[in-house]
Structure 1
Amino acid sequence: MKIQESGENYLETILILQKRNGIARAVDIAKELNFSRASVSKAMSLLKSSGYIEIGNINQIVLTEKGLALANEIYEKHCILKDFLMHIGVDEDIASEEACKMEHIISEQTFNCIKNLIKK
């Protein structure tokens, strides 16, 4: 089953918060995404039942192996697409916003071509 774009955004946000703060909590996710805590709670429940996250002993959100793999994949796409857009002259804020949209719909073939171009 393919995860929806919103689920991918939550996983990426959890990963970013873990990198930045060492921990991700529902309240942090809500603040980062400017969503209500109720919306985040519902999303976390869905991600947990799908096996992407677990809730730790201090109520922190922990990515499972499956969740971490997908979060890393999405985050890599975001970073590479943002770099590519900036490389061709797009302002950083716009590049970040558009990379966030593109990361969910780009084909693997197109992404790999961009990735290879950026590495050169």
Structure 2
Amino acid sequence: MAKFYNESEEMYLETILRLKEHKENVHAIDISNAMNFSRASVSRAIQNLKNKGYIIVNDDESLALTKEGETYAKAIFDRHLTLTKFLVSIGVNEKVAEEDACKIEHVISDETLEKIKEYIK
């Protein structure tokens, strides 16, 4: 996967993807609440993601991932799930594994991730 090398962008895309699993329409306030970020920070990030072509802001101000944005978001979330599963499998507490996976998912190489996937199969 080509990576953003930008943890902030990755976190926003992953958050939008995860919110869409539970809500049909995701708005900036939903992201703000989920990430515990100010509305102003979220607005700047949304504009940045929109300018890069990763999201669309609909007429009702709801957010949608573009095809490219969704591909990236799913890849990031897959990294998160894989790393969490791996860490739990080696005895890390689930809450700690979840938190650590969230940090590691942004810096781990594709090669290492693939080896972890092979290992946990």
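Read the figures in this text as sums done on the coordinates, not as results from a lab. Note that the structure is a prediction, hence the values are computed from the model and not measured. Cβ atoms are built from the backbone, for glycine too; each structure is taken alone.
The table below lists the values:
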| item | result |
| --- | --- |
| Origin of the derived value 1.3 (distance in nm of label points 7 Å out along Cα→Cβ at positions 12 and 84; candidates 1, 2) | 1 |
| Value 0.7, calculated as distance in nm of label points 7 Å out along Cα→Cβ at positions 52 and 76, assigned to which of 1, 2 | 2 |
| Winner on distance in nm of label points 7 Å out along Cα→Cβ at positions 60 and 92 once structures 1, 2 are ranked, highest first | 2 |
| Entry that produces 0.75 once FRET efficiency 1/(1 + (r/R0)^6) of positions 36 and 108 (r between Cβ atoms, R0 = 30 Å, to 0.05) is calculated, selected from 1, 2 | 2 |
